[in-house]
Structure I
Amino acid sequence: MIFLGLDIGTTSTIGILIDAEGGTLATAARPSALQSLHAGWAEEDPALWWSNCCAVIGELLKTAGISADRIAAVGVTGMVPALVLLDRDGKLLRPSIQQNDARATAEIAAMQARFDADRFFRLTGGSINQQVVAPKLRWLERHEPEMFCRIATVFGSYDYIAHRLTDARSIEQNWALESGLMDLAGGHFAPEMVVEAGIAADVLPPIRRATEIIGAVTTEAAQATGLKAGTLVIAGCADHVASAYVAGASQDGDLVLKFGGAGDILLSTARPATDPRLFIDHHILPNRYFVNGCTATSGSLLNWILREFAGGETHAALDRLAAGVPAGADGIVLLPYFLGEKTPLHDPHARGTIVGLGLHHTLAHLWRAALEGVVFGFRHHVEVFSELGLAVNRVFACDGGAASDLWLQIAANVLAVPVTRIDRHPGSCLGAAYVAGHGIGAFADLAGVSRYVATGREFRPDPARQAVYDRAYANHREVYARLKTLYPRLDLESAA
């Protein structure tokens, strides 16, 4: 049997075909485009995700040299909780509002004024922040009222693709959990939060576990994708969860750094250790959780630097230049808050900030400062984990940015722990494909996904860099603390 995994990512749509014996038959990708038309905005076109999936599936079948009837099941993973809106005819109403979108600052403040923070935390396990869905829906009600009145279905990114494949309506449990609409203890959408979002209860599809079969490929989807009608499709999974699961984070204290378009950090635990500064997600493994966080821009920040300043250079080329820059980027502090910041700050007003520039600095200094700035965000999370009594034992790195030796060495130095790269890790798509196989009973053991990846190079911390990075990290935290009250005024200037 063969299994198909699709990953709806910020920068690309990726597909993979795996067999039941630990083999990867083919991978393929198509680029996606993040649009930020105004300060704090982050949108994408779900129709492009679907056309990408159709093209990727065709390429996978051709590359692997197989017929579609050999694919036993399909799994989809993606960004969470992206907001995709359909009308009663199943048509897209507008571009998606991404999970790192920070436009709804007024609505967030209004919701914070209405809700006691402790009560919200007890109900949902989280805090009212830029990732929560209700303020975004209220923003749409205020600014796009004609469109808002037509909303008939709310989906996440991978839920939308699963819907296009099957015509089924479902929401995977981690979208529900991270949306701020779900009762954590009850496992269902909380009626008062649905009211807070301003939508009818039937707009939200039923919540499903990642491994649940939600339907089968329709005749229409088969014609568009080349898949066989009747192929089973499972509910799917959040991309950061799928990626950390593939990386092997299965024990207490296993930490995963996911270097994607956003920077995710996930700590495996046996208990749902909730904190208002962080997120909590269900692990793919039963009776486990990921206490986690996310810096809103990571790889997307590097792509912005390449696009605007690098004149056609590649990530690898700038890494080589930045390797010659001293640790601490020769005094530059770069706060990677180009779409506000998510955990642990939860500050949608925050802005990308570069402090300390001199005429002697070069693009290489800026690149290194960006790499360091993202990892300083990871270090902040590790400090929060420590405050919660959660130890970090093993650290794994995965996703596209983990190909950078420089970035992983910086991570080891800043965190002062060894960081192990996971090789042959194609991303979240592998997790989606394996979970699909498990969902139909082809894989009895969820831990068997380890056959498809390998442990790679270990990057060990350099004690000689410790003092430098301790000072640089302190500067990173202080710059934000000093500018925190300025950022909201910049929002007003931008809107003027």
Structure II
Amino acid sequence: MYESILVKNIDLEYNGKNILDITELTIFEGERIGLIGKNGSGKTSLLRILAGDLRPAGCEIIHNGNVVIIPQIPSEQSQEVSKSDYWTSLWQINAKNTTVMSGGEETRYRISKAFSEQAVCILADEPTSQLDQEGVQLLIQQLNYYTGALVVVSHDRYFLDSIVHKIWEIKDNGVLEYYGNYSDYLNQIEFERKQQEKQYNIYVNESERLRHSIETIENKASKLQTKQVGKPIKNNTQQDSRISGQRPIGSKEKSMNRIAKSIKKRLETLEEVNAPSVQSKIFFKQSESVKLYNDFPIMGGDICKSLGSTHLFDEASFIIPLGKKIAITGDNGAGKTTLLKMILSNDEGLTISKKAKIGYFKQQSYKSTSNESLLQFLSKDSDYKSHELIAMLVQIGFEVQDIRKSLNQLSGGELTKVMLVKLLSGQYNILLMDEPSTFLDTQSVEALETMMIAYQGTILFVSHDIRLIDNVADTIYEIRDKKLNKIKG
């Protein structure tokens, strides 16, 4: 097995902050590696270093063949589709240039281009972004046929489980390596957490035992000392008697104090074990003013809808029950986002409860120029207190020190998290969420999943994330043949 990529001395800083500090990384022929880490940990930067597009000072990069990268964000310049070949045909690339492609079509084009270059290693940054489930399955199939090495950044846990055999987690500026797929990684992390919890409990119990022993011995020594005070001094006759073998006054206390001192030394040298992190639970609440009493707050009957020359819905019908989590699936261009917008605008053919207060999360890359702090922004139009909002931010992946930042200091991924917390903590009773897991890291997706399950209101969400849908949705509607077909619930 030869080395496809060897990289040494990765030392990367950004705005004075150390991002990556890695001595050496090796990618071997045929390896399938999932690269994970929190938003802002340096995943995309590491991919660019492995590709040779980014070269920090002193970094050595060796490629044993052609290496290609599938970027998450496409080039702003228009690219011509130069030829129709096996890969463009397989991925159904019909447009002649990228300016007229949809997001999903452009993702397919970048994937087809990478496969056509006969690379020894493909580096992929969120390759399932904007792909429908058919596209994701095709990508999984083609990657399983591909014989070269693969390093992939993805928030899609189902996708990672299907293709990778190793996980690299970026943590504390370095890379931790775990063997197996993403589910195996989670099992190992949980095992490590339980081992840490076990060691922590042993440490706490031993510390308490030693402290109790010290306190008991020192109390006994103190009582002995008090007892000896005021005792008559023995005369020479007494000293020559049978009790002359007794220890001198105070010797017992000194012995006990020596024992206590020895135990204190053991306590000081006891290796400290940190407590395992415990994620606080979020309890969602709804004020009386936004409670819904309609068992079916949204209904659609015989809906017809066209966008330009494209006919999306033809006599489509559906019912949304109160308090349920409803997933909307379907191919790219089937009308999923259009359906959410129709509900938001109370379009023709829809019946929406008069007491409905609808919140909407758009599928987009969020940016802000506001000087508002996170808590100032989140507190507006929310019934939640500051400590409750902070708990939500921490659960979805914010460090405590980052909560002090203003909105204009946040990355796109961080702003996405803030907007999701804003939605979940707002004065709404119905949430519409369009691809809420896009731009999130895997840990944040899992936190979002937990929050969506715990949320008391009604949620309609569009997603291609199979694991998110399976774990959250009470009901699944698939848009197919211009109808909404219930496939679960």
Structure III
Amino acid sequence: MSALHDRTAVDLVIALRDGSVTPSQLTEHYLGRIDALNARVGALATVTPELARERAAGLTEPHGVLWGLPTADKDLSNRAGVPTGYGSRVFAGERRFVPEVSDDIVRTLDEAGIVSLGKTAAPEFGFPSYTETLIGPPARNPWDLDRGAGGSSGGAAAAVASGMLPVAPGSDGGGSVRIPAAACGLVGLKTTRGLLPGGGGVESLGGLVTHGPIARTTADAALLLEGMLPRAADGTVPHPRTLRTTAAPAGAYLAAAQSPDPRRLRIGVSTFSAWEGTYDIRLGDDARAALDLAASTLSDLGHEVVEAPRWEPDPSYSPAFRTLWMAGASAVPIDDPESLALLEPLTRWLVGVGREVTARQVVEAVAALAAFERTLVGRVGGYDAVLLPGMAMTPRPIGWYDAADPERNFAQQCEYTPYTSMINVAGLPALAAPVHWTAPTASAPGGLPMGVQLVGSPGAERVLLGLSAELEDVLRWGERRPPLW
């Protein structure tokens, strides 16, 4: 029999239900994995073994779709009684913050039956697209420990990719689920705006932040999504209020991943980035190879795969997004000079410039991004799904980002992941799928993963999960393991 961490989350839930493994046994197994690997990977910022054991022991009767399944909260989400560090020195030691009330997403996952083992590492307040902080070790990429796991859900992705967790929830305000999933060879789903409880760290303007699952397989991602959904009394899942569609029944997302729709879909392929013209956006060879492989595989599966027309960038996007991002940083709940001095240079810069943004500038930025949203939703709506690159480059080395020059740092983030933030602005669902691995090297003998994005119209999560499952059936990424496994 394979080790427990080799099995999929779907298999583990079945084993929990039939009694072949208990919540306590599974909890001990993953706590052992964390004890063995976390010092090398830096995936979990906080481990709560006693709370986890107490929770597992109390799960005597199956309830919820994730009953007994271990996972961990992102360290931007509040769990009552457990310190939230926000990836910051401001909340370390005597300054630590222990919330009295859990966030909505945490309560929802608890109702689904999970066992939380602690907190996955996140960058300071979730702002960067990499997870390298001054408060703890960087979240390292299990495929090459000299490279980063991405961000801001970098700890969650590193934990799943290294087998320290079967699945993990993340939050995504500009790519923060999809970037680390793509970098670590995982499936990551950014959901339609409004489908899941919002928030995650500092509340964002413009509804940019949504939660989503990170997992090794498409079906595991769908399973975690089922557990993240707040359900009505009749068990159905209300769709976002912007949609006029029938509520999804329980299990619909997992069913879409396990039994994809056999219809022939029309899929547009694009390399469009809203940052074109502002930053030096170049699609690297390995990123192009991943995109081409995904497109050819979908075509071989019988879908109509067409090159999307050349979409012209909107020159108002870059300044508007920067304004909104900076204005959102102004809400960081820190005012005294001593605490501000503890912030990392990027965060301190963001807070400073954000607090100089005027109300008029915010209103104008929101209006500009709303116009961009309408345009992008219309473009995507011409297809059943749109295929985009996941990243422009291979996962970045630890220390690659400029820690001293915030403007250069922001440019680097846009150049590495130029295809993600525009999806948040449009509120669309997008799934990162790890379709390609680079050639092996001495530091990455298993190669480095390269992902693509499948983007859909509002509420199209089931379409994206089905396409991802079809790709996975051919490309078999769920069977790959990093060298440290």
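Just so it is clear, none of the values below were taken in a lab; they were calculated from the coordinates. Quantities reported herein were computed from a predicted structural model and do not represent experimental measurements. Cβ atoms are built from the backbone, for glycine too; each structure is taken alone.
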### Message
Ranked on mean count of other Cβ atoms within 10 Å over residues 13-20, which label among I, II, III comes first with the largest value?
### Response
I
#### Entry: Entry that produces 1.9 once distance in nm of label points 7 Å out along Cα→Cβ at positions 69 and 213 is calculated, selected from I, II, III
I
